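Structures follow.
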Structure 1
Amino acid sequence: MKKDSSIATIVNFLCILKEDILLYNFQPSKVFDQVYFIAYDRRYNAIVFSIRGTLNLKDTLADLVCEYVRWNGGLIHSGVLKSAIYFYKKLFDKLKMIVRDKQPKYLYLTGHSLGAGIAAALTIMLKNVENEFEAPPGFKIECYCFAPPSVLNIELSKVYDDCIFSYVNNNDIVPR
């Protein structure tokens, strides 16, 4: 029942067809797994990978694994990195097939809070292997983060400031 109502909500809210929801998991069972869906947006010829933010105890545990570790020439929140690696291992081959089959102009990753941090880290991973996608010329990978926690150090953030965009309410304490 939860799956059907979640799909119906996505379809109605985003004005997309049910068959354009390509992959999803609304009931993750592990600490570093998150609720997500991947959909095809026909209007923009884009694949959208959306990751939910912190909602329950499992999500909070991922948030609290927060020591910074060296990665990709900078520092990153270790819980976010573990979640991004989990997604990468689980979904990279499927994403490659989706891009090959749909030939989108864009792959957009997005999320809120913890989901935004995971989306940012996953974007970096995907940008590093962008040449493995059988994509059309001009294909872009971009990330739109809403109220992300501070997951990357400034040096790493600057390297990817042309493809990772963060939106923060000035009164929100989480991104600070």
Structure 2
Amino acid sequence: MSIESLMWLFPIVFMVHEFEEIIFLPLWIKDNASYITNKYPILSKKIGTKLMNISTESFALAVLEEFLILSILTYLCVEYKYYSFFAVLIVTYFFHVLVHIVQSIALKKYIPAVGSGVITGIYNIYSLYTLNFLGYLDWEYIGEMTLPVIIVMVLNLVFIHWLTDKFRVLISAAR
């Protein structure tokens, strides 16, 4: 498989994970809202209301925004051979999956996204291994850029949840 094909698999792998979230997470949140609120009351007060009320449509909008950003960044990484920045994206996605695993452990419940996250983690490891084996990675650059990219990812997540809240209100008014 060419390195370009391997890189272009990333948005596909990302969407496999996100489809599990889109399909199962909103209903899972509704079904487990009282459990989450009882287990983590302070955290639930801060972020719970918005997450507990997220619709599948709003969640899909958030995923679309993330997919478009990831696809554009993947295109740039493939086109200009930004292998180390691509590795930063892979590590950032791995961080995203790790958050789901920690959430699942903390709640002592399976969370939709853990299964696909673990499976897609195999792609992450293989991609990093292959890029490293071919000598394409600058690990110092990856180390310097991972935290800033994770911060941007978290800020984007805050923005997209704000946007989906507005979208939810708009959808509710239209019904």
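Given 40, 40, 31 as the derived value for Cα extents along the principal axes in Å, which of the supplied structures 1, 2 does it correspond to?
Values: 1: 40, 40, 31; 2: 50, 37, 28.
Only structure 1 yields this read-out.
Thinking of 1, 2, which structure, once relative contact order in percent (Cα under 8 Å, 6 or more apart) is computed, gives back 18?
Of the structures listed, the value fits 1.
To which of 1, 2 does the computed value 1.0 (distance in nm of label points 7 Å out along Cα→Cβ at positions 119 and 143) belong?
Details: 1: 1.0; 2: 3.5.
Comparing all candidates, it corresponds to 1.
Hey, helix-only ellipticity at 222 nm (-39500 (n - 2.57) for each DSSP H run of 4 or more, over all residues; to 500) derived from one of 1, 2 reads -12000; which structure?
1
Bear in mind these aren't lab numbers, they're just calculated from the coordinates by the rules spelled out. Because the structure is a prediction, the values reported are computed rather than measured. Cβ atoms are built from the backbone, for glycine too; each structure is taken alone.
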